[in-house]
Structure P
Amino acid sequence: MRLFDTHCHIADPRFDEDRDEVIRRFLDAGVARALVVADPREPIYDGPEDEGGKLVCVGNEEKVFSIVEAHDFLYGAIGVHPHNASGWDGEAEAIVSRYLEKPKCRLLGEIGLDYHYDLSPRDVQREVFDRQLDMAFDRGVPVQLHIREAHGDCLDMLRARAAAGRMPAGIMHCYTGSWESAKIYLDLGLYISLSGAVTFKNAPKLSEVAQKVPADRLLVETDCPYMAPVPLRGRRNEPAFVVHTFTKVAELRGEGPDPLSEQLWANANRIMGLENE
């Protein structure tokens with residue numbers, strides 16, 4: 001069995017002390033590839049402050065891609081998260097554009113809308129989301145979407161794009177919505193990626209999603225260090241733990257782990273353009 005963790009944050013400072021061991025553990029667990037996410041406007045919480053006393057958002061793209069480029073089984077993505085949309089400017093766009101040229105950068109993301117925390121104003125989130133969708137479409141790069149409590153606005157934007165013929169390919173990252181919404185995202189050509197949330201007892205709608213998503217459009221991920229699956233809830237998540245998410249998905253679908261793992265492996269490599277690597 002081989003698995004692809006399609007979304008992780010192993011450049012996070014919480015892995016600085018044992019990143020090599022984390023990588024060894026996930027390889028030993030059968031996770032043969034992983035995608036690491038960068039953001040040029042990621043806040044540096046222990047970093048310097050500007051004159052107004054605000055955190056300096058210097059980004060983590062150099063750190064992410066130094067890790068990715070040191071390992072042939074790691075790939076990268078870059079985009080400005082909706083939390084950080086207020087930091088979008090010409091420099092951020094230039095950084096995203098430059099890193100998309102790297103051979104190991106396979107997705108533009110994670111991008112989208114997050115109305116749970118509203119860390120950036122909603123109109124700014126929508127503007128920055130739309131701009132990055134344009135960048136992805138114009139470059140022929142798939143996207144990785146973070147949508148939380150904002151499916152209505154997201155679907156309005158994506159449907160308009162589809163009608164105009166400007167809808168990029170991509171992935172609904174860490175999907176936690178309903179099957180009804182998932183069907184629309186699937187109709188728009190997107191893949192559905194499930195995280196450890198599918199293992200939670202209070203997530204019955206995700207059980208339905210796991211059962212009904214067509215096998216050739218399904219992915220799994222950790223979103224580590226967040227969202228550790230049962231039976232590891234409360235711990236720092238890491239790519240090795242995607243095995244628990246995958247096992248739950250296979251159980252819900254009533255499918256054997258070996259054929260399903262090969263299908264999900266093929267799906268991940270297909271959307272990232274890695275079939276021949």
Structure Q
Amino acid sequence: MGAGIAQVCAVAGLDTVIREVSDTLAAKARASIERSMAKGVEKGKLTADDAQAALARLRVETELGALADRDLVIEAIVESLDAKRELWRSVDEIAAPAAVFATNTSSLSVAEQAAATRRGDRFVGLHFFNPVPVLRLVEVVRSVTTSDATVETAMAFVRRVGKEPILARDTPGFVVNLLLVPYMLDAIRAFEGGVASIADIDVGMQLGAAMPTGPLSLCDYVGLDTLERVATVLYDAYRERRYAPPPLLHRMVVSGWLGRKSGRGFYDYAEEPPRPATIMG
């Protein structure tokens with residue numbers, strides 16, 4: 001997510017810095033962006049000159065101090081409130097006084113993160129969607145402390161990088177995950193309950209409801225561990241069964257079946273095209 005956000009910023013003409021925690025991850029981030037831009041050039045969505053110009057506007061650093069002169073700092077680390085609050089405390093110490101902070105969280109409280117800083121009025125949610133270079137939506141999430149000026153700055157930034165903003169309140173799940181997560185969990189329950197096979201559930205929703213991809217394939221794309229974390233946040237907040245992670249989801253996560261990123265989830269990605277995995281119980 002972080003690499004994707006940095007890519008759209010650089011392509012939009014913005015001087016962009018990525019901060020990674022190690023040289024290895026820094027090199028990986030740079031390589032990921034270069035591959036993504038190369039694909040964009042191959043598909044005619046970006047010229048070779050524009051890609052080179054964007055890469056020239058992009059730096060990858062490992063020192064937190066590289067963020068000291070940034071006007072906008074966007075966080076895209078693991079979906080853990082403790083980890084995010086710890087990061088924001090550190091960034092708050094070195095960032096410019098007027099800098100705006102934005103979290104790319106998909107479910108966690110923006111206000112609880114802002115409380116770790118001294119700039120609650122300049123703290124906002126900017127929830128991009130994966131893959132960032134392709135999907136146009138960004139949820140701009142306003143907490144109780146976010147100022148009107150910060151919301152306006154966030155909306156303008158989103159449009160500047162070629163995305164479409166929608167404004168959401170700081171409630172668990174915001175707009176998209178509030179509605180999407182129960183849909184994916186219901187698909188898992190349907191399979192778990194023997195309603196239909198993995199393939200038939202996915203094809204049913206694709207052909208019967210005009211979905212671009214089936215719900216179980218989408219689970220794999222999001223990452224089953226990420227889905228379980230987001231679902232747990234929503235269930236803890238609302239205490240409604242539709243947000244409760246199904247037992248099968250938990251068993252798959254603890255088994256290391258995380259979807260595309262691990263090579264196996266509801267589908268087996270060892271082959272192309274992926275085939276439905278054999279899942280017992």
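Nothing in this text is a laboratory measurement; each read-out follows from the coordinates by a stated rule. Note that the structure is a prediction, hence the values are computed from the model and not measured. Cβ atoms are built from the backbone, for glycine too; each structure is taken alone.
From which structure (P, Q) was relative contact order in percent (Cα under 8 Å, 6 or more apart) calculated, if the value obtained is 13? Can you show the working numbers first?
Working: P: 19; Q: 13.
Value 13 for relative contact order in percent (Cα under 8 Å, 6 or more apart) corresponds to Q out of P, Q.
Say we calculate distance in nm of label points 7 Å out along Cα→Cβ at positions 123 and 147 for every structure; which of P, Q gives the highest result?
Working: P: 2.3; Q: 1.5.
By distance in nm of label points 7 Å out along Cα→Cβ at positions 123 and 147, the leading structure of P, Q is P.
Which of P, Q yields -14500 for helix-only ellipticity at 222 nm (-39500 (n - 2.57) for each DSSP H run of 4 or more, over all residues; to 500), as computed? Can you show the working numbers first?
Values: P: -12000; Q: -14500.
This figure was derived from Q.
Of the structures labelled P, Q, one was used to calculate volume of the Cα convex hull per residue in Å³, giving 128. Name it.
Values: P: 128; Q: 138.
Structure of origin is P.
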